[in-house]
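Values quoted throughout were computed directly from the atomic coordinates according to the rules given, and no laboratory measurement underlies them. Keep in mind that this is a model prediction, so the values were computed, not measured. Cβ atoms are built from the backbone, for glycine too; each structure is taken alone.
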Structure I
Amino acid sequence: MADSQRPFNPHLWINYPYISSEVRDFSYLISQLKKANIEAAYDSFQLMSDVRLWERIVPRLVSIGFDGWLYILTHQCFTRRAYTEELTAAIDKITLRLGPEFPMIGLMHGIATQNVPPALRVRPCISLGDPEWKQQLSDALRKSALPGKDRTMRNETRFSWKIHSCYGGDPSMTAVEVRSMAERIQYWRFAVPKSTQTARWGQGPAGGCDISRVRFAEARGSGRFEHRDILWFGAANTVSDTESAYAVFLGSLPDFICFGSAKSPFGPPDSMEVMRPRSLSEY
C-alpha cells in the first residue's frame, strides 16, 4: 500500500494540569477518541513549585513520538496565574524541541474561548461541549501530518536504549541497557509496572556487559503512571556514555520502561524518559 493510502491513526497524549484539586477524571476521553481512530494516553499532573511542568512533559513527547499534545483547560487558566505560566512555558519548550508545526491543542472544559488567556489562544482551542470536538481534533492532527512535514526531531532522546536477549547466556533473561548520550547521571532511576518481574539491576560497562555487584546509595520506591502502580529503583553509580544502567527481566518485557535522574541520593525520579519495548532496537 502506498504511503498516501495508509490510514493515519494519530497517537495523542492528553494532559490535565491542575493546581490544587482535580475537577474530574478525564481518562474517559481515551475510549471516546478510539472510536474516532485516535489512539490516546492520559495523565493528570498537579503543578508543583519545585518541578516545572515542561520537565515532565517534554521528555515523553520527544521520546515516544506522539502525533500531538492535548491539554485540558479549566477555569484555573484564567483564575490562577501560575497555571497559565506553566502551560505557556511548556508550549515554548515543546516548540523549541519539536518545531512550531507540532500540534498542541487546548481542550476547554466548562469555559468559553474568551476566557482563555491570550498567551494560550495562540494555539487552537476546542470546546469539549461542542458535539463536533472529536472531528475538529482529528482534522487538526491530520493537517499536521500532511506529506512533507519534517518530524525527524521527534527521534531526539537523552539516552541510548538497547535490548539484550538471552542476557548472560540465559534464554529466560532479557536485559534493557540505558546509557547517557552526553551528560553524566549521578543518581539514576528505572521505573516499571509493579507486576513486572525484575531479576537483577545495576550499573556496568556499556555494550551488554556484566552488572557490578556494588550499588551505591541504593534507592527504591513506588508511584503511579498511566493509572498503574509502578516501582522505581536506582543507585548512585554514575551512568555516562561509557557506563550503562541495566534492568534484567524474567520472561517478556513490561509494557513500558522509564529511566531518568533524581535530585538526591535516595530521592524519587525527577525527569524521566519513557520508552515502549517495541520502540527499542535489539542489540
Structure II
Amino acid sequence: MGRPLVLEVHRASAEGLASRLAALQSPGGTFLSRVSLPWGEVEDRNCFVTALVVRELHGIAGLDVVTEARRQALAYLLRSGYPVYRDLYSFYPLRSHPFWMRSALYPDADDTAVINLELARAGLTSTAALAGVAERYLLRYRATGELGRYHDRPWHREGAFLTWLTTAPVANPIDCCVNTNVIALLAVAGLRGEQGYTAACEMINDAARRVPRSAGYSRRFTPFYPGPGEWRRALRHAVDVGAAELAPALEALEAVPDPSPRAVCCDVTGTVVWRSEALALARQLRARALGGEDR
C-alpha cells in the first residue's frame, strides 16, 4: 500500500516540522484541532482529524518522532471504535463527545472508511477485512430502497452512500467528499464492481464538473466540508489507492480556488467549523518528503 518515503532533503526543517507536529498530539494519541462555535473557539480532540493526520504520515520514514507520533495515533484510533460493533467509528469515541454538543453523533461513513483504511495500511487489520467493513456498514446505508428518501437532489445518484450509518428518522445528507472516502476503501478492498461504487463515482464526477470555477464555494455537493480543498485531497488519495474512475473529478477540481483553505470540515449548517494546525503540519511534512508543495 505504498513504499516508504525517505526524508533526505531539508532534513533539519523536516525535523522541525515533525517536532511541532508532535507537540500538537495529546498524551492519548489524538492530534489536536480547534473548533469554531457561534460563541467562540475551543480545543477539540476527535477521531477524524487524527485519522487524516495518520493518512498524511503514511509511508514517511526516517524520522523517529513521526514514527512514534503515528504509532500513538493509530493506538488511539484502535481504542476509539464502538465496543459492540466491530470496526464501526464516529467522529468522537463513544460517550466522548464534547461538552458543547447536546448529544452524541451517529457512527458515520466518513470516519468508518478513513479510519479502517488507515488501520489496514498500517498492518493493524487486513485488507481483506475491509470488505467486511463495507458489507456490514457502508453498503447497507445507501440511497436505495427505504433509504432512497435521501435521494432528494438532482445531482444525487440512487445507491450513493449516506453519511450517517443509521436508519433513525434523521436528516442524512449525501456528501461527495464522504462518498469519495468510501470509494477509496472499496477500491482497496477490491469491491470496484459493487453497484454502490459505480453510482457514487458517477455522482462524484458529475458534481465535480458542476462546481463553478470563479464563484464562491457553496457546499452544495459537500455539506460537511466548507471548501473544495478537502474534497480535492480526498479525490487525489482515492485515485492514488486505485479508484481510477474518479480521475475526471480530480481533474475538474484542480483549478477550483478554495476560500477556506484551513477549514477541515463543518457541521451541516456550516456554522461549526474544525481546523487543525497538526493536519497542516502533517501535509507540509508529506510535501517535503515528496519534494513538492502541499496542495
Ranking I, II by mean count of other Cβ atoms within 10 Å over residues 109-116, the structure that comes out highest = II
Of the structures labelled I, II, which one yields 16.0 when mean projected area of the Cα convex hull in nm² is computed from its coordinates?
-> I
Which of I, II leads on FRET efficiency 1/(1 + (r/R0)^6) of positions 37 and 61 (r between Cβ atoms, R0 = 41 Å, to 0.05), largest value | I
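One of I, II was used to compute mean count of other Cβ atoms within 10 Å over residues 133-140, and the answer was 19.8. Which one was it?
Value 19.8 for mean count of other Cβ atoms within 10 Å over residues 133-140 corresponds to II out of I, II.
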For relative contact order in percent (Cα under 8 Å, 6 or more apart), structure among I, II ranking highest is II
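From I, II, which structure was helix-only ellipticity at 222 nm (-39500 (n - 2.57) for each DSSP H run of 4 or more, over all residues; to 500) = -5500 calculated on?
I
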Quick one: distance in nm of label points 7 Å out along Cα→Cβ at positions 173 and 269 came out at 1.3 when computed from one of I, II, so which one is it?
-> II
